[in-house]
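Derivation of every value follows stated rules applied to the coordinates shown; laboratory data play no part. Please read all numbers here as calculations on a predicted model, not as lab measurements. Cβ atoms are built from the backbone, for glycine too; each structure is taken alone.
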Structure 1
Amino acid sequence: MIRLDSVSKRHGKQILFVEASAAIFRGEKVGLTGPNGAGKSTVFRMIIGEEPPDEGQVSIDRGTTIGYFSQDVGEMNGRSVVAEAMAGAGDVSSAAADLQELEHAMADPERMDELESLIERFGHAQARFEELGGYALESRAREILAGLGFSQDVMDQDVGKLSGGWKMRVALARILLMRPDAMLLDEPTNHLDLESIIWLEGFLKGYEGALMMTSHDREFLNRIVGKVVDIDGGDITTYSGNYDFFEQQRAIAEQQAEAQYARQQAMLAKEMRFIERFKTHAAKAAQVQSRVKKLDKIDKVEPPRKRKALHFDFRAPPRSGDDVARLEAVSKTYGRKVIYDGFDLLVRRTERWCVMGVNGAGKSTLLKLVAGEIEPDAGRVVCGGSVKLGYFAQHAMELLDESATIWETLVGAFPHASQGSLRTLAGVFGFPGDDIDKPCRILSGGEKARVVLARMLYDPPNFLVLDEPTNHLDMATREMLIESLSNYEGTMLFVSHDRHFLAKLSNRVLELGPEGPVVYGGGYTEYVQRSGHEAPGLRS
């Protein structure tokens, strides 16, 4: 259906692909992977024709419709949410516009002499609209929007009033409603809560077209894709299987390449020792010449490229008292909405609480109460003895000094730390080399979040309160963070929509629901087994 044949592409001095090839066949679900800057978005842009390859060819079967979701959603205003979703539904959307135009024309007194022709055209347009499933379009749009977390009343409101994250959901709904022959989805789970991610997972499993997507959500990729196209160092390599299987196969391929390279290097060294030893011996001259010619004809194996795993040894935090945080008879309301009413919770040392709940259940409110960002209306929140609390939330990035560079931010926080350790810290959070000289004012929201996390975890507190810490982190950085926090000796209270993160790090679950808070002993995996659902909003 879609083929890249011997494609080469460079951006300035950076070489992205060199004679690289890949193919997507009808019905395949493909994960597109690779390090940041490897060229994943470039592949998408080449497929949709926004950017041509320097060499080679990108070919698409005739008549194939393609829907492309990117992080750049453009302007949205002047329509309701549901109308905006329907406006991008491809052929059925244009058919609806034709019908509306003809309806206005038939009602125009000045065009009465064309009425017979207009009625005939309207009949054809109506038949086409019906054939494309147009009369079910609004109900399908509302179903998709509901799956992505929109309430029915919000669907009828002006799309221009939505935040950027919710507009991203509308843009995603447009592509899903379009039902193209092939979908290209660039990070579709960004800005989605866990319930919406799981709904999208089910939708894509049932989608019959070809799918290629990028995602930093390991569990999401594992459950959907059956093939991985990996970009690295100018090559595109295709693997069968889900993301976990791809990682295993890539590791095996790297080991084999290293072994092959080592064997050839050992052989070359042996031959060179013989040549050096006997090059002045007349009796051995023929053998020396023979071996020189042999070496000239050998195809040299290139040193294997090994994708470097990110790793950083964070310091052990100081020990806190056994009772880390206590909420006693806490009440909190926003207007008429009651969030907590006489709520009690005790967080003990080394416990790792993940907080589950639908949007509006009070997850972030709980974290703010514990962190002291807001006060309860009644009751009290107390942190225990020797507790050093670190709080991460999306607004924390607003506290960065916009005039300072990344490097100045880290050095300012840790003036006595070695330059090497701070450079390593910056590297594992996605700022290698000269990137540390970027001023904070030009950083994206995700980059600012990584700076804040790096500054918090270099000298970690003994109580981490984290609100969606994996937002904007790529797969490698998420894995580094999970590995580091797995060895963390302090206490955690966190919210996350990343199921891999939840399963690896939690040992307690607090579910916030309409019947009141429910505590589950054990982590997220045990919670799923005992509750029968992966998220509170999916409760049957």
Structure 2
Amino acid sequence: MKVVTSAQMRDLDQTAIEGFGIPSLTLMENAGKAVAEITRSSYPEARFFAIFCGKGNNGGDGLVVARHLYQQGLKVEVFLLANESNLTGDSKTNLETLKNQNPVPVIHELSSEPELNESLSSLEEADIIIDALLGTGSKGPLHGMVAQAVDAINDSNKPVVSIDIPTGINPDKGFPTGKCIIPALTIMLGLPKLGLVTFPGAKYIGKIEIADIGIPDQLVHQKHYSLNYLTMDECSMYIPQRDPEGHKGKFGHVLVLAGSPGFTGAAALTSMSALRAGTGLVTLGVPSSLQPLMATKLTEVMTLGLPETTRHSLDINAEQMIHEFLNKATVIAVGPGLSTHEATLSLVRKLVISSPRPMVLDADALMAFTQDSAILKSAKVPVVLTPHPGEMSRLVHLTSYQVQANRINLAQQFSKQHNVYLVLKGAKTLIAEPSGQVYINPTGNPGMATAGAGDVLTGLIAGFMAQSLTPLEASILACYLHGMAGDLAAQELTEFCLTAGDILHFLPIAMKKMIQVRDS
């Protein structure tokens, strides 16, 4: 699903009206009806809805919501921060339509702060408050009646549903412009808005729902927008069908190069995660002195002892054995717990240049390119990089703060410049591909900020690539599934107690849910 700025959404609306002949009144009707349906399904026990409307189009959407809820026999009270004479176009039309209901619902037309204050007594009885004050018009600090209404809504301690944009949140940057509404549910109209699906905005908006308002898919595709928001419906379609006559040789073979003294857990997590992805075979290549330990630790994973440095990390002399093994491997995952010994990093650089198999690079493997990331362009096969913000900062020679402040553009530029697939981990993980498209992953939670979580993701990406998914498909599916498993684990165990092993444990449950969606 495409992600847009407020300006892009306005352009879509205008093109739908002028180029596709869809009346603006129809778009507003579709929006209000969809919001009413989503609100009812989200709060089926609610009977009294207080709806705060501004004088613009967002307020017009709220008036349509009011009519649809009222026609269902529910109690509705509208707080309109304007008089009918202040309204124009579709908003005025919908106010007139609402007033034509028999009997007419309670509508407070308010032109001053004292009038608003006098009307608020019934707010205590409301079950749900609907915020239709500003929408994408929420740009600067709030003042006047809007600010007073926001204070009243916040003080009510009632669940709030915001239409499109919570009042007081900048729709493109996501930060509060001062005081703001923090809703339980935000129903975005048409498409997700950039400022709300990335941080900081994502922490202010509660649960997200997207309302279809009738913008033609053809129109959206014509615009060639580069940002995308992952959904379960879309991601589940990437899960490969299992051949009823298949055997382990048909489902790929991942070679994992990982581990060094003190960091064998990373190697184990990556290897087991690749198996959990459905890969037929996984072989873990480790320094030869660690091979007996890992063979004992991992029952289902094969192990391969490789030449090592004096510090027991993989040595550059391991290249020949690795290349011989790649004749039977499908994908190679490199990096978790690998160490930053210079001979080890030299091995990584040589493998990137010479590998005949697609690669996933994570953790210590990324350190091989901090001085010269241009080497990545020499790869003959697709390469996926999975840095966290700190690793990304070293790749682009910026601070972690600078990376976090410009995540989308940096991921997009690095991917295009180096012809790699970049998975920039963190809250709302990003997947960037060389064509310039960027995908925002909505799953995951703060409990996943724990050692080893990234190793599990690396194994998943490699495992899906081994089953013939493209690097982009594998990265998208892995990120969504990984975050979903973490969310399920957090629900059961709390975010405080979540470990990487828990993510691994909940992967089958998350996969089962996604397969059910795929097959429905």
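Among the shown structures 1, 2, from which was the value 25.8 of mean projected area of the Cα convex hull in nm² calculated?
Only structure 2 yields this read-out.
Which structure, out of 1, 2, was distance in nm of label points 7 Å out along Cα→Cβ at positions 215 and 295 derived from, given a value of 5.9?
That value comes from structure 2.
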